[in-house]
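Participant: Once you scroll down, you'll see the structures, which are given as structure tokens.
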Structure P
Amino acid sequence: MNDYINYIGITEDLPTNIKYFKEELIDNVFLKKEDAKPIEKIISSSIDLKVKSIKLLNTQVRTSNEGKKLSGKKLLVELNISYNIKYTSNSLEKYLYVLKSNITKIMYIVVPKEIDEVNIEDFIRRKKIQVQSFVEDLYAERRTENSVYIRTLLLLNANIKS
């Protein structure tokens, strides 16, 4: 079905000057509750992101498979993703129904050991690191009368204020 779906929550203006970031594609299949009406047509799909926590991890200093030099420091970002999918059913009543789902996703951002000769731990301690979350793309598709497939492209951007 290639019917028009209204997507809510896609970021219109992505940041342009980013240094420390992570992009990730997330695929999910959501099932309706047993007692909910069957899914006929998706009307809209909305998403909301919230950064729950940020922690600094020590990892190995090495070169990645892509040839990027890894500093030995990563931000572990715990992200809460909330989806709301509005749909109609084949039932006699043509009401709108909502399928809600919340997931937690862990993502990592490689950061330098130090910035301007200041250790990254000092930025964490002084709460000078802010992680912003963005939705680059969102796609929804009815798979069966009981399930919806969602593909989400996320961008996390770490701003470090000196």
Structure Q
Amino acid sequence: MANHHPKLASLAKALAYRKGDLESLEKREDELLHALEEVRRKKGDAEQGIQQLSALIEAFRLDPDDVRSIRAMPRKEGSAHGAFRGTLVKILKGAGGPITTAKMLDVLRALNDSRISLPESRRDALHKITRDISTMSSYGVVIRHDSGVAGQPATWLWIGEDWESS
């Protein structure tokens, strides 16, 4: 730009910034409109699927309104699928013998792995570990080693070999 009065140069600069803002906003508007079209398409697909499934359910004389909705819950950012159960497998294998649920909790907390979220409450954390260990037990790779008497700490033993977390 030629050598103009500072006020005129300031106005030209402000105009240039506003034009840039407008271009950015128009681009963002196009992106949002495209995203809105995509959401509307997915919504239509979901509604169509609901109608088809409702018709199938009615064929079995069930009321589709009695079926509760399920919302997808997003995974904790940074967490990996199977990280918790995979860590439990490593702890069980590394124990070299029976290990209590409480000891597994102590090891998990000592690891301080950001991919693994444990409830703050010790009771809830033990419950989470027991729930996953029980799932692994149903696959036949872990067995309860203690007698299972109420009041005794649960002790688990790894008996599987080449099992991957599921």
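Laboratory data are not the source of any read-out in this text; all were calculated from the coordinates shown. This structure is a prediction, so every number in the text was calculated from the model and none was measured. Cβ atoms are built from the backbone, for glycine too; each structure is taken alone.
Participant: Suppose you compute volume of the Cα convex hull per residue in Å³ for every structure in P, Q: which one lands on 141? All intermediate terms of the calculation are to be shown ahead of the outcome.
Facilitator: On the way: P: 141; Q: 291.
Computed on structure P.
Participant: Match the computed value 32 of relative contact order in percent (Cα under 8 Å, 6 or more apart) to one of the structures P, Q, and report its label. Walk me through the numbers before you get to the answer.
Facilitator: Values: P: 32; Q: 20.
For relative contact order in percent (Cα under 8 Å, 6 or more apart), the value 32 is produced by structure P.
Participant: Thinking of P, Q, which structure, once helix-only ellipticity at 222 nm (-39500 (n - 2.57) for each DSSP H run of 4 or more, over all residues; to 500) is computed, gives back -1000? All intermediate terms of the calculation are to be shown ahead of the outcome.
Facilitator: Numbers: P: -1000; Q: -20000.
For helix-only ellipticity at 222 nm (-39500 (n - 2.57) for each DSSP H run of 4 or more, over all residues; to 500), the value -1000 is produced by structure P.
Participant: On distance in nm of label points 7 Å out along Cα→Cβ at positions 7 and 103, which of the structures labelled P, Q is highest?
Facilitator: Numbers: P: 1.6; Q: 8.4.
Answer by largest value of distance in nm of label points 7 Å out along Cα→Cβ at positions 7 and 103: Q.
Participant: OK, next. 1.9 is what came out when distance in nm of label points 7 Å out along Cα→Cβ at positions 55 and 119 was calculated for one structure; which of P, Q is it? It would help to have the intermediate numbers written out before the result.
Facilitator: Details: P: 1.9; Q: 4.4.
The correct label is P.
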